[in-house]
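Asker: There are structures below to look over.
Values quoted throughout were computed directly from the atomic coordinates according to the rules given, and no laboratory measurement underlies them. Note that this is a predicted model, so its numbers are computed, not measured. Cβ atoms are built from the backbone, for glycine too; each structure is taken alone.
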Structure 1
Amino acid sequence: MKLGCCYYPEHWPESNWADDARRMAAMGLSLVRIGEFAWSRIEPEPGKLDWGWLDRAIQTLADAGLEIILGTPTATPPKWLVDRMPDMVAIDEDGRPRGFGSRRHYCFSHPGYRAEAARIVTAMAKRYGDHPAVVMWQTDNEFGCHDTVLSFSEAAANGFRNWVRHRNQTPEALNEAWGNVFWSMEYRSFAEIDPPHLTVTEANPAHWLDYHRFASDEVTSFNREQVEILRKHSPGKDITHNFMGFFTEFNHHDVGRDLDIATWDSYPLGFLEQFWFSREEKSRYLRQGHPDIAAFHHDLYRGCSNGRWGVMEQQPGPVNWARFNPAPMPGMVSLWTIEAMAHGAEFTSYFRWRQAPFAQEQMHAGLLRPDGKDAPAVGEAREAAELIRDLGPQQIAKAQVALVFSYEAAWVCGIQPQGQSFRYLELAFEWYSALRKQGLDIDIVAPDADLSHYKAVFVPTLPIVTDAFLSTISTLACPVLIGPRSGSKTQSFRIPDDLAPGDLRTLIPLTVTRVESLRDGEQENGDGWSISRWREDIESELAPEFALNDGRGVVYSHNRIRYCSAWPDRSLLDMLVSRIAGEANLETLSLPEGLRIRRSASNLFAFNYSTEPIRFDLTGQMIDPAGVSVTALN
């Protein structure tokens, strides 16, 4: 695995560049990402391209033996472009324009902006496409960051009208699909359709779902336009995009199909602080991050581009954007780096090289302090580089367990949660964590993935079940666990005529007759376990495999298929994972709190996310806090 960093030569005096490059190479770094926010320096005036500084920066890095990932600068259109096309900015859900002065201030649907983006990408690709030091391209930067996937501009409205026209053909078909007879929402023509915002109360959920689908398709096509330009003018060079953590506003599987390698931006401490984790978990893992945050995304994004993936931005110190921003425990930067390697990363790139003393990210730590002196992470980057060299190339071991992850499922649950704490991402993460805690290696895959070679398949929830997915599951010989709300909606966001789980009933004979959501803190108990948040009444001739103390069923099993009709607690998940693993002849472990493992083809990696030493029973090794153990496999 290669190591790299994100560098912004335009932020620093040119006299610093050569010394920066020398220090990068001496540290063990070999990759540098540049350029993704540099449009105003590349084109300071409309049509007047200034390549000189970028030519010199690229050559300086190349002269130090560094390879370059060059970003297209379309995430930060310059002020003169916004002034020329003021309607190119996105409009938020409250009808307010996303103004100039930060980043991501464009609408994916604006044809004028898309033409300008294609123009600048073409110019960059023609100039640097054959440069031997440019080994990879990054399209844009963090699609959707700052809630910018959904735009409610006139350009987006026009794009959506065309999208629904293509999908439905006639207004009558659309009215039927959406159920617009309800509340007299029927349309006479596609021209009457607006985005689903600024309504008196909630808009039609079918309208919202199609708007999410449309917006996701806009991101995919915007990315594809850049990819096609780069492939034409820079053939043979890898193309990536840097996805984000815990982000589901567009379908990353769709975007990933156009990429050579998927990458993501790893900020374990920021994500722990910003998301749903309990106060106890935030305290326990304050300086380490939850032990499954990074791994979850490693496995998710490995599944987005045929197994090739990397970390484009790795947190090296305190970030600036979370509610609270602690520093990593000593050793954690090295641990995060090696854990990426264990999951098959081709590279890990630290964000950023030097902490900026100005603007919005001046409180975001880098490998260097603002004065150019080493920050604490430098020593850990060197340690990681040495261990990577000692271990040599690692080939990832094929996981035997699949977890099916659906972006559409996230949209459905977000549009109609029914209970405010029903969060798709949290449910998927809890199921993933239950598998990891028993020492299992996991592939996170799309609903249309080939599942035939796995020994067990877990589906946290899949509200809309396609015929293709049903066919895939029906042919499997391995155990399958399917979670609540699966099969509960049709493609047009209706309750199936024969109720949930819809067509899944051909695999497990039961019917969901009623659902209820439970207030936070409420739970219903079984024998040593409980359920919360969501529960379904089940009608079936099957006897429940797990039932509440009052006899109501929660888990039902038929042949190799299980259905869980509630939000299970961790104890019930542990029981289900153990039982399914036993049926699948999968070896499990009872890992201590804070210890996680991952296997490559040649080594067993163990990672201590706790604040105390842990003895790893499988190897007998004592692993220090933030420590990594690597054992050769026979």
Structure 2
Amino acid sequence: MFNPAEIEKQTKQKIYAGQGIKNGFVSEETIIEQEKDVLEAEKAYYRGVIRLKDLIAPAAMRVESSFLQLDDKFVATIFVTTYPRYISVGWFDELIDSSFTMDIAMYFFPIPSGIVLKQLKKKIGTVGAQIMADKEKGAPRDPLQETAYQDIEKLRDDLTQGIEHFFQFGLYLTIYSDSQKKLEEALEWTESTIAAKLVYTRRSMWQMEQGFNSTLPLSHDELAVYSNLNTSPIASTFPFVSSELTSDDGILYGINRHNNSLILFDRFSLQNANTVVFATSGAGKSYAIKLEILRTMMQGTDVIVIDPEREYQHLAEAVGGTYISISLNADSKINPFDLPKKLMTGDKAGDIIRSAVITVKGLVRLMIGEINHEEDSLLDKALLEVYAKNDITPESDLSQVNVPTLSDLEQVLEGLEGGHAMANRLGKYTKGTFGGLLNDKTNINIENQLVVFSVRDLEDELRPIAIYTVINYIWNIVRSELKKRILVVDEAWWLMQYEDSAKFIFALAKRCRKYYLGLTTITQDVNDFLISPYGKAIVTNSAIQILLRQSTAAIEIVANTFMLTQGERYLLLESGVGEGIFFAGSKHVAIKVIASYVEDQIITSDPRQLLEIDEAKNEFEREQEVRR
């Protein structure tokens, strides 16, 4: 560190030593000359030192009447001149969230309440006298005068009680841009945006340098353009407001990135308990939902998961859940013709059967492809006949019936005129290549708090069919018993590719609230999901929406769907793993998902961590074997 006093001392010692004098005396004139030499040396040294202001100062500055040019940047300043009678809280947020680079300066000069009260007393006397004079003359009442009288009276009361204070308030905005044309566009947008709030501005013409200086972090107001305002309207302008999303009940979803507060929420407290999650691969969407599952289970909620990539197996094993693998060679079977075993209040067997026919018909269309209107009517007739042949009618007790299988439908179609072609196409799923998937009685048990259905080992062609069947099976279970449940459908874009499955998921999202079920749909292929009209409808029917990091290809459709500001777009493009935006009803905040060490070990999908956990588990088992 440079120390001028130390340099001066060392220089004097060298001078004295050079004259052969260490502790003696020299003439006063000699000392003065020597000290001048030291000061000149110091000045020369300082001229070669780069200081902070040299680093941040522009190399050149051009001052024009309507803008400044700082190096390759164009700059202009505007200031607020007029405010409306009423102004809403957060009116300034749209400018704060805009993509323009800008500096904002606010200057507050408090005015003693005594001075303001004295002025208001004179003003209210004048206004009151005018109102009385108008009454005596029989003139029509003047609403503006009466409103002004009421406002002054209220302000006097608030000032007297100390509720409000009075200020001279200056609000200046300096906008930066890469070209003069872009600067003009930015200024016009800013002026029109502010004007839409009935707040009017002016540009600091011929005072651009003063305006620029006034918005630097130096607290030098060189414009001095003020409005007389009390505390409330000034507070509505204050831009640094953090959103809160905390309730007394629910689970911890993450940390509010704006103010580090906790995001605690109960999804079942909203108008529906549905959630949609959009993110790119590796952004942490499955991690966030697994964390929600773990914390929700602690509150007694049942969770059912459809897992396309075996990401939830470790979680199921850790909490003692049921893990069911659905594949062609798996022992676990689900019959798509299953019906709810119990009827809830208001449900009728006839309605249940008709609903089952519609659902199975949608599944058959997924299996054999598009069918024409004649085939559709024939298939409808065949399904009703299949159920009837097994004594399943509107008068039946559904808890005691023996439901048909896909082979039964194939036989009925073969016996109907015009049904032979559809029966042949179904043959692949009854006795052909895919015969081991859906042509058996259901033999699984989901009496567990966490049940995971894995479809990873299925071919891509069969995944939509299997997921559709699993969801229908779960829906029958949900309709049989009222219970607090969450259904998680990971990689839901698989179902959005086909109209029948998309329509089924949409119907489930609309109806599940009645059965105390919350549907969670997760997808990384945002375009495939949102291009579907049913996909957008599912978003609309989901009270909670979680957006994590997005790709540049998907950000536009996400921004339009969720009406994101420019600042929120950049936030989603630049977010780290587990960071994004959490929407709950009409509120939304920036979120960071954080798990404890133990939770992280249970829910992690990182292959490296899973390998370390498996190695530690194997080591523990070996030690236990040695001890035995």
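Asker: Thinking of 1, 2, which structure, once FRET efficiency 1/(1 + (r/R0)^6) of positions 260 and 332 (r between Cβ atoms, R0 = 35 Å, to 0.05) is computed, gives back 0.70?
Answerer: Numbers: 1: 0.70; 2: 0.20.
Structure of origin is 1.
Asker: Which of 1, 2 yields 10 for relative contact order in percent (Cα under 8 Å, 6 or more apart), as computed?
Answerer: Values: 1: 10; 2: 16.
Among 1, 2, the structure yielding 10 for relative contact order in percent (Cα under 8 Å, 6 or more apart) is 1.
Asker: A value of 5.2 was computed for distance in nm of label points 7 Å out along Cα→Cβ at positions 236 and 604; which of 1, 2 is the source structure?
Answerer: Numbers: 1: 4.3; 2: 5.2.
Only structure 2 yields this read-out.
Asker: For distance in nm of label points 7 Å out along Cα→Cβ at positions 292 and 476, find whichever of 1, 2 sits highest and give me its label. Each step should come with its number before you reach the end.
Answerer: Values: 1: 1.7; 2: 2.8.
Evaluating distance in nm of label points 7 Å out along Cα→Cβ at positions 292 and 476 on every structure, the highest lands on 2.
Asker: While we're on this one: If FRET efficiency 1/(1 + (r/R0)^6) of positions 212 and 468 (r between Cβ atoms, R0 = 41 Å, to 0.05) is calculated from each of 1, 2, which structure is the one that comes out at 0.05?
Answerer: Values: 1: 1.00; 2: 0.05.
Structure of origin is 2.
Asker: Continuing with this model, one more query. Using Cα Rg over 2.2 N^0.38 Å, for residues 28-355 alone for the comparison, can you identify which of 1, 2 gives the largest number?
Answerer: 2
Asker: One of 1, 2 was used to compute Cα extents along the principal axes in Å, and the answer was 124, 100, 50. Which one was it? Walk me through the numbers before you get to the answer.
Answerer: Details: 1: 77, 71, 40; 2: 124, 100, 50.
Working through the options, I get structure 2.
Asker: -10000 is what came out when helix-only ellipticity at 222 nm (-39500 (n - 2.57) for each DSSP H run of 4 or more, over all residues; to 500) was calculated for one structure; which of 1, 2 is it?
Answerer: Working: 1: -10000; 2: -14500.
Going label by label, the one that fits is 1.
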